[in-house]
1. Match the computed value 30.5, 113 of Rg and Dmax of the Cα atoms in Å to one of the structures 1, 2, and report its label.
2. Out of 1, 2, choose the structure whose coordinates give distance in nm of label points 7 Å out along Cα→Cβ at positions 117 and 181 equal to 1.9 when calculated.
3. With helix-only ellipticity at 222 nm (-39500 (n - 2.57) for each DSSP H run of 4 or more, over all residues; to 500) derived from the coordinates and found to be -13500, which of 1, 2 does the value describe?
4. 1, 2: which one has mean count of other Cβ atoms within 10 Å over residues 381-388, as calculated, at 19.0?
5. Kindly point out which one of 1, 2 the value 14 was derived from, the read-out being relative contact order in percent (Cα under 8 Å, 6 or more apart).
6. Work out the source of 10.6 here, i.e. which of 1, 2 gives that when distance in nm of label points 7 Å out along Cα→Cβ at positions 269 and 365 is computed.
Structure 1
Amino acid sequence: MPLLALGLNHRTAPVAIRETTVFAPDKLDIALQELMAVPDVQEAAIISTCNRTEIYCRLSSEQPDRTLAWFLDHHGMHDIDHDSCIYRFIDKKTVQHLFRVACGLDSMVLGEPQILGQLKSAYRHAEQAGTLGLQLSRLFQHAFSVAKQVRSETTIGTNPVSVAYAAVRMTQQIFSDLNQLTVLLIGAGETIELAARHFQQHGVENFVIANRTLERGETLTKKFGGTAIRLGELGDYLHQADIVLTSTASQLPIIGKGAVEAALRLRKHKPMFMLDIAVPRDIEPQVGQLADVYLYNVDDLQTVIDENRRSREVAAEKAETIVDLQVENFINWQRSLEAVYTIRKYRENAREISQLALEKAKRMLAQGKDPVEVLEQLSNMLTNKLLHAATKNLDRAAREGRDDLLQAAHELFSSTDKENKN
């Protein structure tokens, strides 16, 4: 039963397309159940971040077309040239892709650690939804183990350049001195906290942190100082911000062109730097048309990130070697499942034959037959029954020239002969 990875990422699709394929966190369980209802899907998991949306499935056939059709229908992508932005991997390629993702080798920021936490969250969601089985569960756990090995055996995670770090570097290209600036951070997740830390390290003291829940924002202001507000209060504070960095899970924009125009009037058109690293985007793209606004999105960070990529490329080569080795280990485990299944069926068949032969022997003994004669018949019966299917198939293989099957049988029976002699 094949494993499938299907999705798109920052390399294959711009943010305008990626934001249409996001699975909202509060609707992820429903999406997983819908995916499991697709014919051929036996197990499923979904990962949805600002840089990628991917589904992982174990299928009952090697035809992923129905799964792709569900993905397109779910996100209304039939009018988009999906062949150019959606990738599909089967079996070994799926394993390799997930391992590379877990290690940060497929990230916009090479070696970034956040993706591993996002994968673990996707795994927990699927586990709680009951959509994981033996193979996908083992695949994700193996991916986590590979990521840990790569972190411990290479320097790919040394001083990683995160999206948050790249965002702060970009602001420094606009403002030479950050000390006297007010930074408005919208959201209160890991990326925002990391950005606040980087800003603070570069001298920023004036923070306004806006979040849907005031408590989470206040938690961050205790660490970095500043003022915590609710999203509904943005209109009262937006004009104070020289820098706006936003990263929320909102499905709709939370800052529109009109709100920014009003803020600029209050600022007497003093320029604002706005960086929207959310997917879907938090700031309406039309805001970028305003003369006094520098608006960037997550895709614009690539230039900054590329400058810092070279130092980790040597470590990435070693990481790729580790990934390739672990891919083979996982494939070998998969192959062993087939052996386990075959052995189980063979033993079940042997037990059934033995039970039938034993019952017949007991009836013969009850009828007063000679025990020696009964044992001889039991022995002959077991030999004939156990070897009947194998000898019949070997005979047909010989007549059809199936040397591969004959060689395999020779290896099996040779092992048995050696064990018997010992």
Structure 2
Amino acid sequence: MNTISKVEGIQHRDQEVFEAIAGEAKRQSEGLELIPSENYVSAEVLEANGSILTNKYSEGYPGRRYYGGQEYTDVVERLAISRACELFDCKFANVQPHSGAPANLAVYAALLEPGDTVLGMDLSHGGHLTHGHPMTLPAKIYKFVTYKMKDPETGEIDYEGLRAMALEHKPKIILAGFSAYPRTLDYKKFVGIAHEVGAITMADMAHIAGLIAGKALENPFKYGFDIITTTTHKTLRGPRGGMILTRENEEIAKKIDKAIFPGIQGGPHMHTIAAKAVAFGEAKTQAFAEYAKQILKNAKAMEEVFKKNNIRMIGGGTDNHLILADVFGSLGVTGKEAQTVLDEVGITLNMNSIAGDTRKPLDPSGIRFGTPAITTRGFKEADCALVAELLIETLKNKDNVEKKKEIHDKIIALANKFPIPSSFV
């Protein structure tokens, strides 16, 4: 099995680690991954990520390193940069961030002074921790104010409220982006409000970068956004990492480069950057564009099943790759219970708070799930509708051991029909 073959050498030297990796390979193969931020990489991405480049220190940037022996690392990083710029139609890219959170922190560090204001989406309405949650480091340094949905039943953002907050607080950065928001954002309105108050526009597209690269969703740069931050996994189907893109402002790009190194990171992970370059090359293909569009079709198929079963969805449904469902209000099952019982039958998703949630974050009312990973495995609309039906059937029979066993068998059979792909080319 390809997912195990790469680590077979460990079996003879570290049995405990080998068994954990082999167990995870079996779990991924026999279960259905619905966490919207997870995906499968190709054999080529996996190969680059496990390459000998992991041995090399490359502090600095191509042509400007602090150590010798960089002729090949420079080639790899330049490839990743040029491919990223081509994919997202921008002039500058920093491919060194280790993940999405440091990418966001680097933008703040590059463009803000302590105490400056950022206007971003409220976490309870779909935003991300790095957009201002008080427990995070950025929130201890900068001032964050947040906008919300005007109506959680439709998902419409309160743009009037957003503008009013921008006029009142005069933010240096207006941030568009999310981790649990199922609709599309009006980028033109964000840019208009930012111009009115003299703010920089930043889009955190970690969840939908692959959908933008595949032309399934619109690119914020098209509407004049200054910066995009993203992870390189999720819908982009690359290794776990981050990236910062600057549309055209070289001064901003230089500040961001300095904020990443030496600002908040040391040596870049060159093996991961090589894997990013491979993933970006895959994302340039027609096959990837078709994949991105299929993600949206599959999410709509799941939405229809939830509608038929009268299960409330925040925003009323989805325009992207994810759905946020109020299972406590609709089925009397908490998000934590849902996550646990679905794990038992081989469906993996995550509990999630919803707008106006009366329950605690570690036992919320909602669940968040999406279609990127199962679409990678080849699922089409009918297959995703079946998954949604099995998901709902499980929750309705959460205490029925025999029924759950029956569903688990169906899940394994379905997963076996769609093996985890080893390559996308």
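All of the numbers you see were taken from the coordinates with simple rules; none came from a lab. This structure is a prediction, so every number in the text was calculated from the model and none was measured. Cβ atoms are built from the backbone, for glycine too; each structure is taken alone.
1. Working: 1: 30.5, 113; 2: 21.6, 64.
Attributed to the structure labelled 1.
2. This value belongs to structure 2.
3. Values: 1: -18000; 2: -13500.
Computed on structure 2.
4. Values: 1: 13.8; 2: 19.0.
Of the structures listed, the value fits 2.
5. Details: 1: 14; 2: 23.
Answer for the origin of the read-out: 1.
6. Details: 1: 10.6; 2: 3.7.
Source structure: 1.
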